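What follows draws every value from the coordinates through simple rules; no lab data is involved. Bear in mind that the values here come from a model prediction, so they are computed numbers and not experimental data. Cβ atoms are built from the backbone, for glycine too; each structure is taken alone.
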Structure 1
Amino acid sequence: MIGTQENRCVIDGELIELDALRYTPAGVARVGLKIRHASLQQEAGIERKIQCDIPALSLDKAALAASKLLPGQQVRVEGFLAQRSLRNTQLILHINNIILK
C-alpha cells in the first residue's frame with residue numbers, strides 16, 4: 001500500500017565518505033556519502049552501544065550543502081529510507097537536509 005505513511009529519519013554522526021559533486025542527466029546536483037553513527041540506546045531496559053555506517057544520497061540543495069563539507073566533520077542529516085534501486089534492496093538514506101554540528 002502506497003500512501004502517506006511515515007518514513008523520516010534524523011541521524012547524527014561523522015561524515016566518513018564524501019563523493020565528488022556530480023550532476024544527473026537532468027541537471028540535478030548529486031552527492032553520495034556515508035555517515036558513521038555512534039550512540040548509546042535503550043533496548044529492553046538495557047543500555048546498548050550502537051555503531052553503524054549509513055550509506056546516503058543527497059540531491060539538489062542538500063547535495064550542494066554536502067559538497068562543502070569535509071570527511072571527519074560531525075553532521076545531522078534528515079531524510080527518508082528507500083531501496084538503492086529497483087533491483088538492489090539495500091537501504092539508503094536519502095538526505096533532504098544536512099547541517100554541520
Structure 2
Amino acid sequence: MKKIKNGKPLDLVIKDFLQNDEEMQLGLIKTAFEESYDMPNVIMTAIRQVAEVRGISQLALDAELNRENLYRALSGQTFPRIDTFFKIINALGLRLTVEPRVS
C-alpha cells in the first residue's frame with residue numbers, strides 16, 4: 001500500500017478528503033472518467049473509494065444489489081456487467097453523458 005510523507009496510507013488520505021464532501025466525490029469520479037476513460041480499473045477505483053466513504057451497505061440497498069455482489073463489482077479483480085455498473089452509478093446519484101472525444 002502506498003504511503004505519503006506522514007506514513008498514512010494514501011487510500012485513507014483520499015477517503016479523509018472525500019468524507020462528507022459530495023462535490024469532491026463527484027470530482028474524483030468525473031476526473032477518473034475524463035482523464036482515464038480508457039482505463040476501467042482507474043474509474044472503478046474512484047467509484048469504490050466514493051462507495052466506501054458513503055457506506056457499502058447503504059449503496060448496496062440503493063443499488064438493489066446484495067452487499068457481496070457490490071463488493072465483487074468494486075473489487076478491481078473483475079469488472080461489473082453493464083446493468084450492475086448503471087445500478088451503482090444511479091445509486092450514487094450520478095448519470096453518464098456522452099460527448100465527442102477531443103483529440
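Taking Cα Rg over 2.2 N^0.38 Å as the criterion, the largest value within structures 1, 2 is that of 1. Taking distance in nm of label points 7 Å out along Cα→Cβ at positions 42 and 82 as the criterion, the largest value within structures 1, 2 is that of 1. A value of 29 for relative contact order in percent (Cα under 8 Å, 6 or more apart), calculated from one of 1, 2, originates in structure 1. Which of 1, 2 yields -18500 for helix-only ellipticity at 222 nm (-39500 (n - 2.57) for each DSSP H run of 4 or more, over all residues; to 500), as computed? Computed on structure 2.
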